[in-house]
1. Given that helix-only ellipticity at 222 nm (-39500 (n - 2.57) for each DSSP H run of 4 or more, over all residues; to 500), derived from a single structure, equals -9000, which label among P, Q identifies that structure?
2. So if we calculate mean count of other Cβ atoms within 10 Å over residues 79-86 for every structure here (P, Q), which label has the highest result?
3. Can you say which of P, Q returns 3, 15, 22, 21, 16, 10, 8, 5, 1, 0 when P(r) over Cα pairs in 5 Å bins from 0, in percent, for residues 31-118 alone is computed?
Structure P
Amino acid sequence: MNRTLGLINHIYLLLAMLVIAGILTAAMVLQYANGEIPCPLCLLQRVAMFGVCFGIMLNLREGDSARITGLSLLFAIFLLVLSVRQTLLDIYPRPGHEYIGTAIFGLHMPVWSVLIALALLTAYALKLAAFGDSVRRLPVAAFPALKTIAAAASIYVLALCAINLGSVIVQCGLDQCHTMSYKLLEKAK
């Protein structure tokens, strides 16, 4: 029974990580395909989503741990605080403070981030309520096929993080971030 619950728990975590990776991929595709430069708060929201993914990676690698789950929850709360702040700042469009980027299904990224953060917090609450302590310390290595999928997904998330970091360096340099242009590309002209 404990092994079955462990398998379900790992699949649950892996699916959560893949959904977040899909969201981050979509944000980066919009950034590069549409030339939408993310604002500083949007960049911090990405950091929060990567933080949740890193917590999931650690849980998959080491086995479920309350400490690591707490780390993911802190990043989910960080995402919620950032996205609520940005949504409240931009709720009434005024010059220089409009929502940045394309609306997807009528919602802009900060509003989506509020929904994503709430979904993450709810998913973790459901996970803790459903599995509790019964799946602690059962690493994904106990399931070889799932271990391979988790490793590939982790590498993909790490690659996304590296690409995002490079993009932030091009956008901001080593200075304050802005949303007007890619700072280092402007210097190269």
Structure Q
Amino acid sequence: MQMIELIKTRRTVRRFLPKKISLDILKELADCGRLAPSGTNRQPLAFHVVQKQELLDPVFSTLSWAGYIAPEGIPKEGEKPVAYIVVLVRREFMDAMARHDAGAAIENIILAAWSCGIGSCWNGSVKSKELTEILNIPEEYCIDSVVSLGYPAETPVVEDSEETIRYYRDESGIHHVPKRPLQSILFID
């Protein structure tokens, strides 16, 4: 896929196939995060890849899912992510610039995943204390976000809307994601 097509077709996925992602691909995704822009090149981020079966449910239990359509948006058994990349920030760099770095890294991970046919969900609502204990995260790091990963078991659709930003599932279970139309947010000269 070309980059513009990747960007325009990527949607958040909340239903995944029970198909394992290779560790080589997961390492490649973390490397794409590592290579994202970093303010003053401080490089405050680290990445914790989770793919062991016995850790998947404990990590899942620390994440919040799809607030607008909960509980329908919460992945069910057999639809849960098969891997996670936990994005960490060194405590000494916890500031707005580090949050920008994390956002850039996460977008790289998400787009690289989609280029491999892997769906993702950027989870920002995380029970950080619990997840830190589950994964034994070193004390010098704190959790920014978690990227949930898996081969998609759904195909969300985007639709232009001036009326709402609330995503929803229709009567057929298709996930719809409203986006403001370009003409309403683009200013030229």
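1. Working through the options, I get structure Q.
2. Across P, Q, mean count of other Cβ atoms within 10 Å over residues 79-86 peaks for Q.
3. Structure of origin is P.
Only the coordinates and a few stated rules stand behind these numbers; no lab work does. Since the structure is predicted, the reported quantities are computational estimates derived from the model, not experimental observations. Cβ atoms are built from the backbone, for glycine too; each structure is taken alone.
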